[in-house]
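Several structures are given next for inspection.
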Structure P
Amino acid sequence: MTSPHQVANRDRFDWFLALSVLAVAAVFVRVIFFTPVEARQGAAQKIFYLHAPSAFIGLYVAFGIVALAGALYLWLRDERLDRIAASSAEVGVVFMTVVLITGPLWGKPIWGTWWTWDARLTLTLFLWFVFVGYLILRGAIDDPATRARYSAVLGVLGALLVPFIHLSVYLFRTLHPMPIVLKPGRPSLPGTMLATFAMSCVALTLLFAALVRARYRLAEANEALEAEYGADTAPLAALRAEPVR
């Protein structure tokens, strides 16, 4: 296990996170200034380059990692897998919050309404509540083994909704458009737009990885401090209260 002294000696500036933020900024410059405006939807369509990659990363990558790490934890009982699942869940909820905010911003000028209770939107909102509940559950249980076990079960069950969300536009009548990239056959995007979409996916995936890495290291540091000081946080409070000389 990492000691508090090892944690303190780590480089405080996260270069990976900084580079991923720069990559995202560069992609958005391309989206705004160098990607053509879609003929029918106008400038509102540019939200697609944030909305769709965030949905892909949140649904398939983040919650997929939660389910996989949770299932492996139930088998191997390795606490590192629990930290990976928890870190991915937190960042996944952030990405899905972006999806639920940008969706109405894009939908209002195109559909004429901020929200509609169709299958895909409703299932996506429900999944968001499931993983917010996952985070609340983790904060409500003190025993690490019990917390990890219950969280793993909920994470696996929650991820089972992802295939239904993907297929909902085929199974039900919905305002949400059909997939234009993740579908059988060739993507329905012109070359320049498809290149911008691919760049956005790569940049946001790097940001996701950097955030998960940072959150994992924070969890590792917290566990190291708990191992050294136990449940008594008085030494930590004393360290924070001690004036700098």
Structure Q
Amino acid sequence: MNKYIRTKKYDNNWVKENWMGPNPLLLLEELCEHLDLKPGMKVLDMGCGKGITSIFLAKEYGVTVFANDLWIDATENLLRFEQAGVADKVFPIHAEAHALPYAKGFFDAVIAVDCYHYFGACESYFVDVLSKLVKPGGQLGIVVPGLRHEYEKGYPDTLEKLWIPEYNTFHSDKWWRKLWEKTGLCNITASYAMEESRAIWLDWADWSVENFERVFGESEGGDADMNLLQADTNDDLALIVLAAVKT
């Protein structure tokens, strides 16, 4: 993972105390290779969690970020933004993905790292919500957990015993590309499975086994990702990158 130069600037312990899934800075840096972000642009960071992706966007690209999340309190995120010295560029918002308080065409770019599959795995969300948030020529980008291929029953045989309804939103890059492309509302600029998906995902899984209960206060679920990755003997799981420009 030598190519992630920007992410290496950030203390790994700080990242791990604030992440909520596979290293979001690595995923975001990968995605941003396919975006053209410039200082002063207005960017929506959907499902920002504890806001470290928003901090990264403000510091690395000089953009103004609206850090939108449902599960993390906006005041808690504001404190993090103040501590990071970006409170003048990053604004915490508490809102659900289907009830966003933004004007149509307000953003230059909309980004969603490790969250879009929870609410956007249907054509109607892109048409009715996401595409309307950006101006013509605006940029859209997501990174989601998924599969390298589509399967007739929805998942590979190796994962059958562990498959739960939550994973039904795991799809291939081709599936996601078609979902957006067929709307006729955008031009796809990138669509692929990240080369280092497994290593990035395993780093989170290792941490989760040891720290999930301490950080999230839940006694179950800390080993879910590790169990899934260990069962994935054919390397079918992947982190999917999708980027587009609104027409």
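Only the coordinates and a few stated rules stand behind these numbers; no lab work does. Quick caveat: nothing in here was measured; it's all calculated off a predicted structure. Cβ atoms are built from the backbone, for glycine too; each structure is taken alone.
Matching task: 32 is the computed value of relative contact order in percent (Cα under 8 Å, 6 or more apart). Pick the structure from P, Q. Structure P accounts for this read-out. Source structure of the calculated read-out (helix-only ellipticity at 222 nm (-39500 (n - 2.57) for each DSSP H run of 4 or more, over all residues; to 500), -9000) within P, Q: Q.
One of P, Q was used to compute mean count of other Cβ atoms within 10 Å over residues 132-139, and the result was 14.5. Which label is that? Source structure: P. Looking across P, Q, the calculation of P(r) over Cα pairs in 5 Å bins from 0, in percent that yields 1, 6, 11, 15, 16, 15, 12, 9, 6, 5, 3, 1, 0, 0 traces back to P. Looking at structures P, Q, which one was percent of Cα pairs over 19 Å apart, for residues 148-211 alone calculated from, given that it came out as 51? Derived from Q, not from the others. Taking mean count of other Cβ atoms within 10 Å over residues 36-43 for each of P, Q, which is largest? Max of mean count of other Cβ atoms within 10 Å over residues 36-43: Q.
FRET efficiency 1/(1 + (r/R0)^6) of positions 188 and 220 (r between Cβ atoms, R0 = 35 Å, to 0.05) computed as 0.20: which structure among P, Q?
P
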